[in-house]
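Engineer: Just below sit the structures, each encoded as structure tokens.
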Structure 1
Amino acid sequence: MSILEVEKLSVCYEGKENAVNDLSFSLESGELMGLIGPNGAGKSTTIRAILGLINKTRGEVRVNGENHRYGYIPEHPVLYKDLTLWEHLELLATTYEIPKETYEKEAGSFLSRFDLSDAKHHLPVGFSKGMKQKVMLMIAFLMKPDLYIVDEPFIGLDPKATKELIKLLNEEKERGAGILMCTHVLDTAEKICDTFLLLDHGQGVAQGDLKSLQEQAGIRGGGLLDCFDQLTS
């Protein structure tokens, strides 16, 4: 089942007419797709268009699934300065009508997994970039959405938190969620992603699993970085 369908998406805005040009792809239930490309390739624009944050678009974006809900994890954490970590989680639970017993159990588990139990009632103003990123991850995973859109999730995370994030991504895949993840950490992406969508100059230049990318790049046995170098200018 396709969780996300993008058909002939094009984005134009002042100063850059073809930020994204005629892009089509689909993301299946239980699939982790890596959105890969050099700086300025159109990755962030694609994400913003999928989220409905850009008006000047053509084409169609459809989010399917049972709850039609998506969890967005931005590259730069956005938190309320006057709410504690726990109050952020409570706000989300209230907004999406998550039963108290359920969210308290899930939230408690996340706090433990990300080593933030001691910061439960602290304001985020004093948090490091990594701690803020962990809060964003917990908020998204607490939602249990059909679709995750994740932008550079590994930046600022320590090795233990990175390991927990990968575990959570795999757990959500098993649950049937679709995950679109934009990242420059190609060695990690190669290990955990099922498929890849490679963008360059606003266009999809290759997509599929690693073997498919190798064939499209005309190389044998190369890694994701080798495919990236070959397929992007």
Structure 2
Amino acid sequence: MYKYEEISNSLKKTFTSGKYQPGDLLPDQEQLAREFSTTRMTIRKAIQALVTEGVVYTKRGAGTFLRKDYKLKERDLEASIDKPFGTTVTYSGRKVTSKVLGLDARLPTEQEQEKLLIGPGEPVYVIRRVRYVDGRVYAFEHTIMPTKIATITEKVLEGSVYQHLREEKHLQIAGSHRKVYAIKATTEDAEALGAEIGDPVLAITQVSYTDEGEPFEYSTSHFPYQNSSITADIVIKP
């Protein structure tokens, strides 16, 4: 986990602990930089992460404020299109669990070779799991990952794959290219998500990259329509 992510998680807990009321002015970046013994640039990135998550908002010349409509316990599960951190970090402070449906290895298809920039003889993991947030179904994930990236076990899949890649393999994750679209629930979705066949399902297909530009994951996640949404905060700068 990057330092700004750690600071963002810490600030979120502080800002939403009850110490501050919705609409309150929050400490300025210089004060926070001193408190965390870091730079204003790092604090700025941490604050921006909270802006995109809908926790705070900023006003030019006035400072950073806790959003008046932010309620930690009542927030919907939102399919993330702007956070390349994984479910565990996106929902830090909430209980994130996994149910592993499948972990296999095989040779890649032509499409997988193209997406991951690998050869036909380079094996890949095929990972299928359901993710839960606070006991509620969050997503059904189908992931293809080159086996050369890291050793993946069912124990790893029960937790955070991204955290495993960072801590065990020192992999620096730069971001993802994502496509968001809608589909109808399949038999597989019905089993994994508890959906009815034909129900609308939100799908996100992504290719994730390291900071060196190497693709390490090609995945598609399906989200049940009943408790998933996408929210985007648009900031217009003069």
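Readers should treat all values here as calculations from the given coordinates under stated rules, not as data from a laboratory. Everything numeric in this text was worked out from a predicted model, so none of it was measured. Cβ atoms are built from the backbone, for glycine too; each structure is taken alone.
Engineer: Taking mean projected area of the Cα convex hull in nm², for residues 11-98 alone for each of 1, 2, which is largest?
Structural biologist: 1
Engineer: Which one of 1, 2 has distance in nm of label points 7 Å out along Cα→Cβ at positions 59 and 107, as calculated from the coordinates, equal to 3.8? Mind dumping the intermediate values first?
Structural biologist: Working: 1: 3.8; 2: 6.3.
Here the read-out was taken from 1.
Engineer: Given a value of -11500 for helix-only ellipticity at 222 nm (-39500 (n - 2.57) for each DSSP H run of 4 or more, over all residues; to 500), calculated from one of 1, 2, which structure does it belong to? Write out the running numbers ahead of the final one.
Structural biologist: Values: 1: -11500; 2: -7500.
Of the structures listed, the value fits 1.
Engineer: Taking percent of Cα pairs over 21 Å apart, for residues 131-194 alone for each of 1, 2, which is largest?
Structural biologist: Largest value of percent of Cα pairs over 21 Å apart, for residues 131-194 alone: 2.
Engineer: May I pose another question? A value of 4.4 was computed for distance in nm of label points 7 Å out along Cα→Cβ at positions 35 and 203; which of 1, 2 is the source structure?
Structural biologist: Structure of origin is 2.
Engineer: Assign the value 0.05, calculated as FRET efficiency 1/(1 + (r/R0)^6) of positions 27 and 147 (r between Cβ atoms, R0 = 25 Å, to 0.05), to the correct structure from 1, 2.
Structural biologist: Computed on structure 2.
Engineer: Could you figure out which one of 1, 2 the value 1.35 for Cα Rg over 2.2 N^0.38 Å, for residues 67-154 alone was computed from?
Structural biologist: 2
Engineer: For the read-out relative contact order in percent (Cα under 8 Å, 6 or more apart), a value of 17 was computed from one structure; give its label from 1, 2.
Structural biologist: This value belongs to structure 2.
Engineer: Who wins on percent of Cα pairs over 25 Å apart among 1, 2, i.e. which is largest? Could you put the intermediate results ahead of the total?
Structural biologist: On the way: 1: 43; 2: 47.
Top value of percent of Cα pairs over 25 Å apart, among 1, 2, belongs to structure 2.
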